[in-house]
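Computed from the coordinates by the stated procedures, all read-outs in this text should not be read as laboratory data. Keep in mind that what you see is a predicted model, and the values were worked out from it rather than measured.
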Structure I
Amino acid sequence: MQAEDLQLLVTREMPFGKYQGRLIADLPDDYLAWFSREGFPKGEIGALLALMYEIDHNDLKALLVPLRKK
């Protein structure tokens, strides 16, 4: 994980699926858990989804609050 990845979570939108257009940081926890069980997509989006799952799973969403204000 790079520091820039945290900023991407609050700026990058989900490019496909049920929650297309929603910020990755705002995806529901059950959707992230589904990807965790079924497999994350390849590439940058998959890595960001996996990172967001870990943040959500470990109750660390507060880390993203200061980044949203930038």
Structure II
Amino acid sequence: MWDKLALILLIIGGINWGLVGIFQLDIIAWLFGGAGALISRVLYILVAISAVWCISLLFKDTSHEPVVD
């Protein structure tokens, strides 16, 4: 569950960074009243924590998990 939540937050963060790079549009800041707004900062922090969490996925042994068809 935590892995999927972290990946979802990283996808949201990645799309936001793509929009910043292509269109200079920070959708999080736009939606929540600026990059300095409390909710925007909380979301940025959650994305950063998700990135750190997902580092562990690189080293996770999945060889013992059953294959789902």
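Before moving on, here are some points about what is shown:
- Across the set I, II, percent of Cα pairs over 21 Å apart reaches its highest value in structure II.
- Structure (I, II) behind the derived value -23500 of helix-only ellipticity at 222 nm (-39500 (n - 2.57) for each DSSP H run of 4 or more, over all residues; to 500): II
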